[in-house]
Structure 1
Amino acid sequence: MLPIFLKTLPFFAILGLGYLAARRGFFSEQATAHLTKFVFYFALSAMLFRFAATLDMAQVFDTQAVFAYLTATLSVYLLATAVALWRKTGLEQAAIEAQCAAIGNVGFLGIPLLVLLMGPQAVGPMMIVLGTDLIVFGSLIVILISASRDGRMNLAVLGPIALGLVKNPMVMAMTLGLIWSSLSLPLPTPATEFLTLLGAAATPGALFAIGASLASKSAERKSVALWLSTAKLALHPLAVTFAATQIFTVPPFTAAVMIAAAAMPTAGNVYILAQHYGIAPLRVSSTILISTAASVLTLTYVISLVSG
């Protein structure tokens, strides 16, 4: 575990640097928002397109891997929903809590971290994870909240969901890259160098932005946040491990990447959703803060296990 911890330490050091910079007022919330936008729309998209454009299509369209991750994530999602409803919260809060328990920071933390630790071949499995999170569960939470507020399932909400996916730069970058790969077109040298240079900013930029954003988070409703953090950091990777090794036939390396991806802390975009809809933002804030802090050890442990 120590060798992996030493490899992950620089990543979390950059994250900590971002936290300290924002906490000290050196890096404002507005600056964090602009840095996040740069990483989201440009650096990370360049990285995803370049990797997707050189992928073997079979790596992304492995149905066994897709169903394994989907089944495991859905089981954790339903468990968190059931626990929330048992505590007599409404469906809206249950949906937000389920999102905290099942959706990790794959885009900003997972892809940069695992690509450097496990190699570029980790991108294929990571796209399965990211695509499932964005398309299935990113849509599901909007549907559940809309159904709760309207009192019925409103199909009109599907249009904005589809438009949001089309406009998502990560989805666009992956899709265009896979189209390029399917056409067996080589990337011109200047394009490769441009994408490599721009994509290289994704890792430090994303980590610094995550740390800076944590400075504005508060740890309230700790008992619920601890439960949701445990579900995300422990139950989710365990569920993916079981699904990938016992229920479905997933190649070992793909399974290892998916398990490591499942061990990522709660995604920051869950807080954006909570704020947008006005549903338990402090609870989500606490979960992101606690799960990210704890992942310094838990994520390192999981990666050390699957790397073996």
Structure 2
Amino acid sequence: MRSTTRVQMIIETLRAHPEQRFTARELAKLFIERYPQEIAEKRLNPRYDTEEKLIAQLAAEIGGGRTASAKITCRNIATKDKPRPRLYYWEPNPEQASDADPAVMQLTEVASNTAASSEAAALSEHELYPLLIEYLSEDQGLQCLRIDERKSRNSKGKGGNHWLHPDIVAMQPLDQGWNSAVRTSAQYSNQSSVRLWSFEVKKTLSKSNVRECFFQAVSNSSWANFGYLVATDIGNDVEGELQMLCGLHGIGVLLLNTDSLFDSQIMIPAQEKPSVDWQSVNRIVQENSDFHDFVEQVGHYQQTGRLIAVEWNK
């Protein structure tokens, strides 16, 4: 499908919802609803054989040059980049918006973001780990553990564990509240009662480091059902790259808001893998005692259905 068609989709969809603001993913979902015939061709591509892959690809196509073209074609198309993720909306008075004093607009934006930016900048990457664990446990209902790479044996020699360890791992128990008969039956099926998550944490994603950070997350986290790259700041010019990479490799992106923790958000959901790569899990277990404890607690839960609270979220 030609870029001009996608540009028209952006314009028409925002015009139809003048009171709302959308992320690229939300616009992509609207495209699927509004333009089923145009999207049908995209569905034939085996690379987009699931709804999630299709949404991720459409979201990636919205950014960059297509958004710029939409703004040139129609002055009512507007975007807001802070706080992330980027929001797309219909500006009913573009003349007034464009006539605003750029210096005043810049000062207003700086003032509204200085406190959060300063706090995030002052924190080290290691200081982000307990914040992420708090968010994941309280908001997402995950049972988390920190994996300390310093506890690894390094049996493979110098560089042997490069990009091996995720920063945070988590278990999502699916059978909480299930009837005991259902839980017992599930134990003898091929379906696991848990999902395993993995997180690679970075302070900032920019054009200069986004691919390196992303593929570190791929290496560290692709063993899990869900793998995520986490950052406190994401450059305005890397969202399109992230959408493309995530669509190809299934890793998700989480924006951690250190100023207002529970306003953190999953910018790009990870694509679920139906099974855990236990060969990769075994490789990490052999090297790292924290990861061994994690797998041990997962096994304990699967056998007993009981969570030992003191063993998690630390």
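Nothing in this text is a laboratory measurement; each read-out follows from the coordinates by a stated rule. Given the structure is predicted, the values throughout are model-derived calculations rather than measurements. Cβ atoms are built from the backbone, for glycine too; each structure is taken alone.
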Q) Out of 1, 2, which structure matches 17 when relative contact order in percent (Cα under 8 Å, 6 or more apart) is calculated? A) 2
Q) From 1, 2, which structure was log10 I(q)/I(0) by the Debye sum over Cα atoms at q = 0.11, 0.14, 0.15 Å⁻¹ = -0.64, -1.08, -1.26 calculated on? A) 1
Q. Where is mean count of other Cβ atoms within 10 Å over residues 210-217 largest, in which of 1, 2?
A. 1
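Supply the structure label, taken from 1, 2, corresponding to helix-only ellipticity at 222 nm (-39500 (n - 2.57) for each DSSP H run of 4 or more, over all residues; to 500) with the calculated value -22500. Present the calculation step by step, with values, prior to reporting the outcome.
Details: 1: -22500; 2: -15000.
Answer for the origin of the read-out: 1.
Give the label, chosen from 1, 2, of the structure having the highest value of distance in nm of label points 7 Å out along Cα→Cβ at positions 50 and 226.
Numbers: 1: 4.4; 2: 1.2.
Answer by largest value of distance in nm of label points 7 Å out along Cα→Cβ at positions 50 and 226: 1.
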**Q.** Parent structure of the calculated result 8.8, given that mean projected area of the Cα convex hull in nm², for residues 42-177 alone is the read-out and 1, 2 the choices
**A.** 1
(Q) On distance in nm of label points 7 Å out along Cα→Cβ at positions 74 and 258, which of the structures labelled 1, 2 is highest? (A) 2
(Q) Please compute distance in nm of label points 7 Å out along Cα→Cβ at positions 26 and 138 for structures 1, 2 and give me the label with the greatest value. (A) 1
